[in-house]
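Each structure below is given as structure tokens.
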Structure I
Amino acid sequence: MRLDKYLKVSRLIKRRTIANEACDTGRVMINDKVAKASTDVKVGDIITITFGNKEVKVEVLDVAETVKKDEAKELFKYISQ
């Protein structure tokens, strides 16, 4: 699954266009490498997102095309916030 879509489905970022912009500006990394919006996300990947001076690091536990709102938290595990 594309990174921008995963960020939206997992609700780490609310909108896909904002996820796309974050990727384009280099604020999203997968396994410590800057990632494009089209990068493929796999189970076990570590995603780091920089929001201003705050950094969120999560591990991908599952990849699903569609998820209900209350099940979105099961797609990832927080490493640091």
Structure II
Amino acid sequence: MPKESEMFSAGTDKDGTTNENYCNYCYNNGEFTQQDTIKTAKDMQEMVKKQLKKQGIGKVKRWFYTVGIPRLGRWNNR
């Protein structure tokens, strides 16, 4: 989720401090959420595209919003 979005809410580290690197949908209490179903950047892209489609977002915007996911720290720090 873009940090500039009004819907962005930062995740938290294990000690409860705010972690601005990730949104609360992806990261809470020092752990990435949905680790059992989202194991790769491609998995994340597909999940986000499905959610955007449910919201009525068109194909081009879905691509635009998800194209950068593989470059995020979550996938490059492994």
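Computed quantities for the displayed model
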| item | result |
| --- | --- |
| Answer label among I, II for the case where helix-only ellipticity at 222 nm (-39500 (n - 2.57) for each DSSP H run of 4 or more, over all residues; to 500), calculated from the coordinates, equals -5500 | I |
| Comparison of I, II - label where volume of the Cα convex hull per residue in Å³ is highest | II |
| At a computed 2.5 (distance in nm of label points 7 Å out along Cα→Cβ at positions 7 and 31), which of I, II | II |
| Parent structure of the calculated result 27, given that relative contact order in percent (Cα under 8 Å, 6 or more apart) is the read-out and I, II the choices | I |
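Here, each number is a calculation from the coordinates, and none is a lab measurement. These numbers come from a predicted model, not from an experiment. Cβ atoms are built from the backbone, for glycine too; each structure is taken alone.
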